[in-house]
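Listed next: structures, encoded as structure tokens.
Just so you know, all these numbers are worked out from the coordinates, no wet-lab data involved. These numbers come from a predicted model, not from an experiment. Cβ atoms are built from the backbone, for glycine too; each structure is taken alone.
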Structure I
Amino acid sequence: MTKALLIIDVQNAIVEETGTPERQPVIEAALERTVERLAALQEKARRAGTPVVVVQHDGDAGDRLEAGTEGWKVRKELAPREGEPLVRKRSCDSFHDTELAERLTERGVTHLVVGGCMTQFCVDTTVRRAVSLGYDVTLIADGHTTGDRGGLSFEQIVAHHNATLDGFDAGPHLVEVRKAADIAF
């Protein structure tokens, strides 16, 4: 089993305007803690010789993640190093119309450790698709986040997805949800 760390859409403007004025600082603080945990896992993966793949969403003109803007850039703490793939996408599914599967196949990856943003969109969709494509997945319980949406707080959304995805399977392939501190490469 060859693992890879997959970091999805941790971009400068990813949580901008995703909460009320009172909630926005809480959402941004949660993102900062998530970035810290992901950066620590990224270094742990690199030290172990585990592939690291970063995914970046290309938003349309006027979107907070409009391609080429400051908000679109991957957070500097998580930017890929030379030789590490950066996969650009235009949908919630990191595999859809991208070279992600090719980059993983080139590295012999069979197990993805996944974190990033936005939980209910890109993280959820990519995790489910990965399992259906034949990958085992470890979702980093405290390594993904989002903003408030649809009357739910980001905390509720994250907790719901951790509970819902833990044990999700497609044939023999399975999602396990683990805290960052419990993940080894």
Structure II
Amino acid sequence: MDFLIPQEKYLESGVHIGTKMKQGSMRPFIYKTREDGLNVLDLKRTDERLRMAAALIAQFDSTVVFIVGNKDNAAAPILKFCELTSCQPLAGRFTPGRFTNPERDDFVEPKLVFVTDPGADRQAVQEAFVLNIPSMALTDTNNSFRKIDLAIPANNKGRKALALLFWLLAREVLKARGAIKSDEEFAAKPEDFE
């Protein structure tokens, strides 16, 4: 199977670098554990799951797809991704009740939720789960993906890794929607997402 991008690009941005902690549910996605104790993710699984995520996002109206990220490193990639795909950004602190409390001024009704870290973004995951809304997440080796419908094994902490993942996801979503026909038509660069 060919990768969506040359494997070196994944390696350069550290998409494969996990943490020293290993959550049981992530075992199938771990390629190996280095001598220093860091777990290394299987890039083939990352790549195939990114394809699945892009295909799923493309099936939904972008006005009901919410991209959630509580971490500082996630803000710029989320905003750029949403600018290009017209999905809805929720970067920064996720306020409880955002999906579940119609009384709130900022209440929204997603049909698909994508979180950058199921640990940091657990409130959004919980609310999507309660409402039975499909959810996807970038999951590092220390993440549990309980209540997540599609786990994408990846370094969800590094700035360069997040930029590359959202850049790639944006390109694949636009191709799946028919907005662009080839990789070459996609003018944005991973650096634009940093």
Query raised in the report: With helix-only ellipticity at 222 nm (-39500 (n - 2.57) for each DSSP H run of 4 or more, over all residues; to 500) derived from the coordinates and found to be -9000, which of I, II does the value describe?
Result: I
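Could you tell me which structure in I, II was used to calculate distance in nm of label points 7 Å out along Cα→Cβ at positions 90 and 138 as 1.8? Show your work: numbers first, answer last.
Numbers: I: 3.5; II: 1.8.
This value belongs to structure II.
Going by FRET efficiency 1/(1 + (r/R0)^6) of positions 2 and 154 (r between Cβ atoms, R0 = 30 Å, to 0.05), which of structures I, II comes out largest? Let's see the in-between values first.
Numbers: I: 0.40; II: 0.95.
Result for FRET efficiency 1/(1 + (r/R0)^6) of positions 2 and 154 (r between Cβ atoms, R0 = 30 Å, to 0.05) over I, II: largest is II.
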**Report entry** Among I, II, which structure scores highest (criterion: mean count of other Cβ atoms within 10 Å over residues 34-41)
**Finding:** I
